[in-house]
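Enquirer: Read through the structures below before going on.
What follows is calculated from the coordinates using simple rules that are stated; it is not laboratory data. Bear in mind the structure is a predicted one, so any value in this text is a computation, not a measurement. Cβ atoms are built from the backbone, for glycine too; each structure is taken alone.
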Structure I
Amino acid sequence: MLENYWSTNFVYDHSHRNHFDYVDQSTLSKHLCFVSDTMLKIHQMDVAHDAELIHLCQTETNRMPVLCLDSNPYDVESYLSELEKHVDPQTFFVFNPDIRQEQSTRSNLAPWPSWLINQHLQKNMQVGQVKTHRISFLSGIPRYHRIYLFRQIRPWIQHNDVVVVNCFSREQFLNTVPRGIRVDADSWLNDLPWSNKLEYIDTDQTCTNANLPSLNQHPAYTACVNITGETLGYGTQVLPSEKTWKAYRSGCLVVNYGIQDMPLALKNLGIEIWKEYDTSQPAEVKCDKIVELFQRDDIEQLYAKHRTMIEHNQNLINSKSFVKKLAQPAINKLQKHLR
């Protein structure tokens, strides 16, 4: 079965059907069959397999298949160009992770804010918390831009910061090194995992355990300032995952690091950007500003100075109306596509 939401094995809590219920679109979702990216062979570009899956979905459920590519960055345009050689684009729909509506120009493609909705479906245990740390930065899978930043800030990391840099795969790291840049991977990775406090290592991974009551328990979100480390997408793709939403929901001053267009994209959604440090610049350039931030001794004062901005962003992102606003472009396109 493609989407066995009618069986006891279906995990409703982590489903797109749950998302649609949350934004008051249960009626619309009854016309849809959600296909997880794990069921597709998008990385292998096996479009014949995926075309057959779409056909199977239609015949089994008599519903519009929705390919859910909204949790990870994919080269969606190249994929769809190949897929649509095998299947009529009018017969399926696609969610992508780019929150900017103007980036979804195809009639069967729209942004869907999965990560933000997932956060809303979790209890935010850090609302109203006291900030007990200075600056935080988490790196799970070792990507080049994250390890590059870590190497720059390491001399300036203080005891009351929360810095965790894990290491899971040398190959994953090498796959993210930009073309034309030579890196001694062994020297970059040999001292990982690393944290300024040993008890923090891997905490950001264990906090994703479904048995825990919240994804918002990591001490990084008790820091005044959080440096996000979003995955670099394809081209100008902007993917705000739990890293970004969690920092704003938890009331941190946020520096969006990794995706150059992220501050501008978030500003266009109504989020107030920390102009002094959260600039739209390449990762290497922005890294210098983050190093400067780590060298400051007035982080608590900076936090107090920007309290109004922090509270505006926290209230906005924690509001259901904001989630529904982000979901509306996809809802509008879906309704039109179903006619």
Structure II
Amino acid sequence: MKLLFLGTGAGMPSRQRNVSAIALRLHEERGTFWLFDCGEGTQHQMLRSPLKLSKLEKLLITHLHGDHLYGLPGLLTTRSNQGGESPLDIYGPPGIRAFVDTVLKISDARVNFPIRIREVETGEIFRDEQFAVFAGKLDHRVACFGYRVVEADRPGTLNHEKLRSLGIPPGPIYGRIKNGEDVRLPDGTVLRSADFVGPPERGRIVAILGDTRPCRAAVELARNADVVVHEATFDDSLSGQARQFFHSTAGQAAELARRAGAKRLVLTHISSRYQEGGVHVLLDQARRVFPETEVADDFREIDIPRKKVGLSTTSGDIRQC
């Protein structure tokens, strides 16, 4: 998995940063990508990226402010014009259905693929064999959600050489052992799965949070995440303004990552007041609290590697703010 940032600015586009949009690229897992938010100009940003709209599988909107939403109508019709035919799932707060239905109707737009819209509530909103997605309601001026993507664990690597050395030819037995099953051979010998399969690969966890003041739901969404993407609209000297406008400072984002036990924090939703070198103010403040912090830029791609570790973390117990 990789995160590709298409827009990292706050409120309105600037020369350095477009408004909010983040792609989660599911390479070998799916061959598709998911898009989190779709601010104005997102489809233009995609033209400068390796993404193809026909591969867009899910679109998750955090809230209905324009800098997170106004790129959606154009993106839908362009996907259709570029030959996208597979269904597109759209998730978002109450009102997302009315927005999509209305804009397509009054513009007489036609799309040649099914659009499935779900207005989300707190808790699990999607699950299949590879991924589960949970939503948590944040503390913003309008209804706003963060999303927690949890990848399923993978069995460890099967030691083929060890099995062959015992005279076991490749076949169904290999699959049974890899899936954790102990196998009894005709001569009574028991092949224990644990003796032939390496440590499992823990599924990765990615938390992508919308605009918010510090709140408990954000911490729960980010719990033990490999990567947390959090807004940093203000620096710590402007904490009063951050609270007034239902946003967070860089230091508050870092404190959330620390409390959640996250492994990595990426700051986004950067105000245009922090042009060029000014962004280092945000980075320095955050790193004092949580050293594993970085600031996203438009078109920056972040790899999220797998790790061979112990227990899975698949809980979706998301609490309200």
Structure III
Amino acid sequence: MNDALQTSDVRYAWLLLAHQLPPKPAYFRVKVWRRLQGLGAVAIKNSLYALPAGEQSQEDFQWLLREIVEGGGEAAVFEARFVDGLTDQEVRALFDEARDADYEALATDAREVAEALSADPETWRGRSGEFRTQATRLRRRLAEIVAIDFFGAGGREPVEGLLAGIEARLDQAERSPEQEEAVMEAKDVGELKGRTWVTRRGVQVDRIASAWLIRRFIDPEARFKFVPDKGYVPEQRELRFDMFEAEFTHEGDHCTFEVLLAKLVRPDRALQAIAEIVHDIDLKDGKFQREEAAGIRTLLSGIAAATDDDERRLERGGGVFEDLYEFFRKKRD
């Protein structure tokens, strides 16, 4: 992890590369642009690119600087802190937006594979090797994006779930009947009582909704813990949700709320309506076309804008989902 990736109360240090490229040949300009994209750099201004400060970033920029100079251009690398104008959080948002665009492009390709695999396995089992190759390529692309996802953009979790679903579908098709019978059932809900539920800092819709579901229907005494996006090792009696390598997270084209609901909560039409709203907001694929999604998205965005405190976000967001549940429950009745 880069040296500058600290908690939100510490100012970031950035490496900036400024360059001036010769007008010709055109391919050289394209080459430099592609190299910058591959490093995960974002444009602050025209011909001014940033990376979080760190040894690896410095080495990457120095090699690129050398290429630019050898190609007849000019370049300089310097370390900076933003004092006025752009804020650290605005620069960080540029990185998140760039990586979310990468994740969305990957998700589009993954959905095509997942849709093909949603048919009866007998129609595609003979092509499982071809699909396995596609899944491997998608997984490699994901690893490349994660390597330059310096701040843990939110688009990663849905793609992780899509790829996990594809791989699980292929594994299921390739298992023998005897192996299929040996697959373990989901944990008994009783084993989940009295746990600490861990998720990423900066909770948004899926994590807020999932925390409400956990405390409301799974474990009323649940405690929540908020940790960095990467590198967290769970302690005893901790369960992770909606984060990388979590016990409960995206699976296939299902968000974490949908996974928790399907595995741990008895069928409930009011909760299913909420799950469809959360899905449409979180995955942005318009699967259910819930008319309520836009309003709930605005409410939760307002809560996130009003406070950085994750406990407070869960408290206020939980009230939204409690009222929403009562609305759908009474509407059903």
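Enquirer: Here helix-only ellipticity at 222 nm (-39500 (n - 2.57) for each DSSP H run of 4 or more, over all residues; to 500) has been calculated and equals -10500, so which of I, II, III was it run on?
Expert: Source structure for this number: I.
Enquirer: Taking Cα Rg over 2.2 N^0.38 Å, for residues 50-153 alone for each of I, II, III, which is largest?
Expert: Greatest value across I, II, III: structure III.
Enquirer: For which of the structures I, II, III does the calculation of mean count of other Cβ atoms within 10 Å over residues 106-113 return 10.9?
Expert: Only structure II yields this read-out.
Enquirer: For the read-out Rg/Rh (Cα atoms, Kirkwood Rh), a value of 1.02 was computed from one structure; give its label from I, II, III.
Expert: Considering all the candidates, the number was obtained from III.
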